[in-house]
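Each structure below appears as structure tokens.
Please treat every number below as a calculation from the coordinates, not as lab data. Because the structure is a prediction, the values reported are computed rather than measured. Cβ atoms are built from the backbone, for glycine too; each structure is taken alone.
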Structure 1
């Protein structure tokens with residue numbers, strides 16, 4: 001069983017940010033605001049520059065085009081979601097504790113209002129922009145699944161679990177964790193689960209994932 005690829009998601013040692021790094025962060029922050037306010041098609045690159053500062057030339061040099069900028073936002077979000085997975089991988093955390101921490105942190109992030117708005121935007125892109133939706137899948141969910149799969153492989157090598165396809169198992173775990181609270185929040189904007197509800201949901205998900213449903 002070979003280890004899944006993790007691409008460049010694994011965090012690098014902290015370094016002093018250059019002027020270019022700070023400009024890139026400003027562009028991504030402004031882009032997130034504009035995409036959520038105006039939608040993908042109506043989002044204006046000029047408006048992003050107006051909010052972030054800099055120039056259109058710099059923006060295009062860094063991201064290529066609107067789709068490149070949008071996907072850079074997705075990759076940044078995937079890195080944030082994957083961070084807890086690399087922490088547990090590095091610490092070789094026992095499986096139940098590690099999955100619980102990973103799911104709690106991921107759900108907390110996914111339930112943030114801006115995350116929910118971004119997800120609604122992504123769902124609307126599938127029919128009109130299938131190439132963007134496919135690129136989102138490759139740059140977002142697939143990469144997060146690969147990061148979690150690396151942790152599952154570590155636990156398999158430690159003899160804690162047996163997993164035939166770690167990437168598929170990781171994808172299903174994330175889908176299971178997201179299915180309850182995040183789906184309800186997407187359909188009902190007034191639904192705002194608190195920390196206790198998140199913990200209770202994660203407890204159920206981890207137990208189902210590791211032990212299944214007991215048949216009598």
Structure 2
């Protein structure tokens with residue numbers, strides 16, 4: 001594959017979708033061939049299983065797991081998300097083979113953080129990271145990202161941002177899950193050497209444009 005995979009990853013309410021869309025537009029204006037995708041792909045069969053049956057997104061259907069998504073065995077959860085990526089990757093591969101910059105709003109990196117965060121013992125959590133890495137990149141043969149940019153929105157600020165948000169899924173409703181996910185994201189960003197961007201400066205949320213400038217600078221340098 002001649003193209004490049006750029007992953008925009010982040011904690012809850014960090015603006016992943018907004019920043020990925022802005023980056024797509026900006027790279028396009030610079031003359032690059034660029035295409036954006038979101039995971040999970042909720043409008044596809046596998047995405048509907050993740051969004052509805054697992055996460056219980058109200059616009060799709062009620063969740064099937066009586067214990068709630070945050071309490072499902074992380075290995076079980078990982079398989080649903082990984083299946084969605086494997087099922088839909090043929091479409092992405094077309095663009096990579098045509099020398100596109102492919103922007104992904106979430107990827108295997110989300111599985112690492114959200115499912116790894118369910119394991120509190122550090123050594124066992126690290127084993128989980130390795131299991132997910134092997135599952136998606138080796139067994140399912142999904143390509144590793146060329147660049148991963150991690151947007152860090154602290155939990156307290158994300159809680160403020162989503163006070164009036166409707167239609168939350170089971171992960172988004174669970175503050176304990178989101179706190180542990182934030183910790184896992186920070187740990188992973190150091191383990192995997194992701195490019196990390198702080199969305200808060202001097203206790204104030206940075207502007208969308210300011211964050212996007214930093215993202216673009218990272219990509220230019222790489």
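So here's what we get for this one:
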item: For distance in nm of label points 7 Å out along Cα→Cβ at positions 157 and 181 computed as 3.1, the structure of 1, 2 it came from; result: 1
item: Label whose coordinates, when Cα extents along the principal axes in Å, for residues 61-172 alone is calculated, return 45, 29, 27 (choices 1, 2); result: 1
item: Computed 31 for relative contact order in percent (Cα under 8 Å, 6 or more apart) - originating structure among 1, 2; result: 2
item: Structure from which -24000 was derived, helix-only ellipticity at 222 nm (-39500 (n - 2.57) for each DSSP H run of 4 or more, over all residues; to 500), options 1, 2; result: 1
item: Which of 1, 2 yields 49, 43, 38 [Cα extents along the principal axes in Å, calculated]; result: 2
